[in-house]
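Where a number appears in this text, it was derived from the coordinates with a stated rule and is not lab data. All of these numbers come straight from a predicted model, not from anything done at the bench. Cβ atoms are built from the backbone, for glycine too; each structure is taken alone.
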Structure 1
């Protein structure tokens, strides 16, 4: 049977409309009892996601914009969250997102954990952290990931797959000879949140939205309409 025969009949819109949305029980959330800062609440929700087996709860979307304001979004891994409200991630400074952050150093993060009906949106300014921490992050990556980064061609047009394999093979040989070699463009970035919103699904569509907004050194908590 062909793949086309296996496809349900009807337009894509109807297919999407029939899909369930958060078709399960979700955890309770009482915003009036939420912590005074977003980092503490993030850690609580993150730990809860791990406890119920959410796959890759540290995966997040990163939205950036180029110098002309054109947005881009992709999914990558959150490396850490610091007490001052800084979310960490890493990339090559010569990648599209690295170049966009150099031109427009503001970004947005998004976490979505459908098993719990929860999402978190974070916005703020992005700056590189120290070269020492960037190097440590690079060396903590798998050999395959390091080899690919050392090849240094992320998002370039690939005209010859054999050339890619040859470049990665050269990088693997270099890593074997120099185990502590670090790609000079590898950068650990920190997004210092000035706003963080926590969203909890409700079956009656009265979703709970709690926003933290930074005012100088203080966090202001605000309930938002769903």
Structure 2
């Protein structure tokens, strides 16, 4: 039986920032991978380096050292335009604050990545409806974000992330703004996407999400490990 494809990987990738004479290490040189059809949880306290790791995987920043691969492509070998194309075609993002565009309807928000890829409205529409259907939000397609609850907005944001059928979906604290009932609904949606073949990494300090993960890694003081640090994140 064939082994699972590695969808994204960091190899001895680290990130430092220099301010004046001071070098700040956001992430120590690290190795990790996300496999096909896997929900990976990246747990760690605020300031631990977990968002830096997600930013590297999302091709939002370049590593100071080491390499980042997404869908078999070495991301740190690309220029800004090539990186933007890789992000648009291979990666979906879900953010804590939803990042929906307020004047647009749910349907228009979900359509945005397809428009950026050059789809016409008529070609994009069936994909948008399929994405909305997958998160149970077709009945809200004409609503603007302010007419939706936090949980509903997050489900629209998930539909927007998956409409391009990306290899990889990256979520940054996707449940931080949600009440417990909405957390369960949103995590069930995300688990459902993984069951259909998406690969997903979720950065969080919310220990409630551990039960939903196929695998957990921990980031603490810039160090990535699959062993939980002794101190609690609470």
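General observations
- Calculating relative contact order in percent (Cα under 8 Å, 6 or more apart) for structures 1, 2 picks out 2 as the one with the greatest value.
- Structures compared: 1, 2; top value of distance in nm of label points 7 Å out along Cα→Cβ at positions 106 and 170, i.e. the largest, recorded for 1.
- Per percent of Cα pairs over 12 Å apart, for residues 98-145 alone, the highest-valued of structures 1, 2: 1
- When distance in nm of label points 7 Å out along Cα→Cβ at positions 74 and 218 is computed across structures 1, 2, the figure 3.4 traces back to 2.
- Structure (1, 2) behind the derived value 1.21 of Cα Rg over 2.2 N^0.38 Å: 1
- Computing Cα extents along the principal axes in Å, for residues 42-153 alone across structures 1, 2 gives 38, 36, 26 for structure 1.
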